[in-house]
Structure P
């Protein structure tokens, strides 16, 4: 078992940001990442998601992203390339692929991080495992009997495979907009379903952004499962939204009540034919490896103050709650690094037991 002052789990934006600020404070973190190469979740995005369709990628601290003036290159190439440059420019060694199976309390003030490449006894851990590996599939009666194809946005690779099909897209966020903007006009029909009427807005300024982040922070401080920051911001008029509007694909339908063999149905007797259902229904935080720490509150979430886990002083959560977006990841990395420094200073000052 190796010993380390601090271990960072995950090398997406939040993890790299945390590592950057930790090093600025004089700490040298061990950074573990499950992927084969740099890029975090961006490595797995659809090749049709080009940079001109992406809304709100923020530069990592200390290195600006090179401009992509045409914007036609896939984000799955551009962003991982930028992250690779960042790791190289910062001299940051990321151990990969390392899949962390558990984090548990060890002897004294240590947390033990166990993975398929070894174990690390750390005095502090920054968890930055994101959400991409935990796609959320809502349950609806009849789903098991559906004779068509059902897939989550995580598996969406572009519109070509849906030519001539009757596609139902479920979800009210940016992922649904991406799918609708591309499949409309390629599929025989598209239908869009959301639980609530969508809110389109062109006035999402800094004040509105802070208000939304504050709402999510309030939930995690109370130990409730966090709402997605993106999920409560509404839909700005991005490139994909404008394209979907131009194709007439945003005629929203209320959520169906059940799934049939050949489509969906409502309790009032209405039905709609569909041979494909694309669930653009978001993700949940990938935190199963933290289960040995027993951090969950009765409300189902983990109580977090900023990035500090209330039940475990040695643990920071970044990319969780208010920092689960490109808006808050850099800020969360700075906050987590400062919290780690404070925690390490406090534990060093304690007398030996």
Structure Q
């Protein structure tokens, strides 16, 4: 096993209880066969982390170390690892799949029935810490601005949503919700060559950020979204709508904004259940498709794209805070103090 000098203990942000997080001391994980230990540089605060902090989504538990949007440097590699070397900068694909089922055989391990996600599974100490342990095959080299590496995971979510909508050069796209995932969808649509991108977002600061990314924005409180979508597209409607919110009202707006035969992609997860106007789907042969994270190859492709396009990513980072500041930042964000872009928690010098 190749290593650098590694301490026996580390700092970790522990969800002590819903609404309470503390920076505590934990043992540093030890590498096993096929694994690598990563010295964390920065980890992004995902919306699901925030909802886990408040207890809203039921997908986090007290005592857990969360965090899955991360970048770091390899500190140690276990036996059998030849793809990585100590000192490599890497980004983490947090999805662990069984590797044996039909989904995995099709390269779709992200929808493996037995998948686990680092940062979600409470039994796996995760990336809001000085060190995180992961299979070497889940670590992708990242040769660019290190902080941008913490954006790769949400960027891959947005890219997969656009791929699920088959976005291409002939498409006019509507994105509903301009938070970090909506922002990732906008960049993905640009990456795929979409003809136009319209974003519905109530927050003025986020609308300004989205315009920097090349989108046309609107305030849904001021306009009728389906009407405006038709006005922007010669009376037809958009060919693809991506709902990055995931509530009954937003899904219905997405459907109503698409052309006959259009596609609505549901990537937002605001509500576990929604109601649909079935006739609007069936009589105009619209499609609704789900999108959840990404296949491994799309994650790797997105890491390469992000490394090659640093100028497009700078607007996405609104704030970087220290590990010591993070408990107060989580508390403030839970009360609505959310900046337009991503908040990163730094665990090391970059």
Structure R
């Protein structure tokens, strides 16, 4: 076939829509058992009313109800989108490797292999939570979990919780825990930066340009919040109202029953690592795409070392609006590659 799309989140569905409109033959392979991408795995406590980062998929406006868990609301929207445009999504299918073969790329998976003229990789980051290494982390006797495993605040009733990380995930946790935990402390490596004013189109272009500079140089993309800062969303305002955004610098080390800053000890029984995610790209290892700087050098959505591979939802397209544009761009280039004038 013409293309294989790996992943059925926002980026993968946007790419599939654009491929369909160009009349290309393709299949979408999704590792999840149901539609919804990473959204279906978010904590049920995250309400659709607090969403600030969902953008319409192309061709079907997102009209959420006023209330309800974001995980189920967005999943229902994605499922309706797949039905509306009759997208050929196969699930659950786990992709093991992508390799070069004569005439194209071969995608090997848990459900067999496909050979195509091009591959659109839209695997996102949710399956690769990042756990940083800190002194004493293995000796801490309390509970440790990553934000990927956070299911809401009720299980932390009466606990003393240390929240690590400077992004929106950390703030989401901090907006909920004070109503349940006996103590909550926020720590980050750098002083958080709060973005005043609206995220205008011009500001968005500046952000994308800074991310593009890194991926064009073959460097790993930085987290979105490290470029944009934290906007004053409803979640940020809720955390502020509860007095939860009093940040401290990172601890020097963890000990079995808490954390230590210099000669000061604070007891904690729970640590939530809201420390972000890394791109899920291990299945692309056979293509040897990595540059000396550790990233994949990109020209738009195309991998420089393999022009038949497009990464959407990676680097400058790692946002909902960016994913839509990247899907269109990838489909346009694939059509030009496979159907030259």
When distance in nm of label points 7 Å out along Cα→Cβ at positions 107 and 267 is calculated for structures P, Q, R, the one with the largest value is P
Name the one structure among P, Q, R that Cα extents along the principal axes in Å, for residues 51-162 alone of 57, 41, 22 was derived from.
R
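We did not get these values from a lab; they are worked out from the coordinates using the rules stated. The shown structure was predicted, so the numbers you read here are calculated from the model rather than taken from an experiment. Cβ atoms are built from the backbone, for glycine too; each structure is taken alone.
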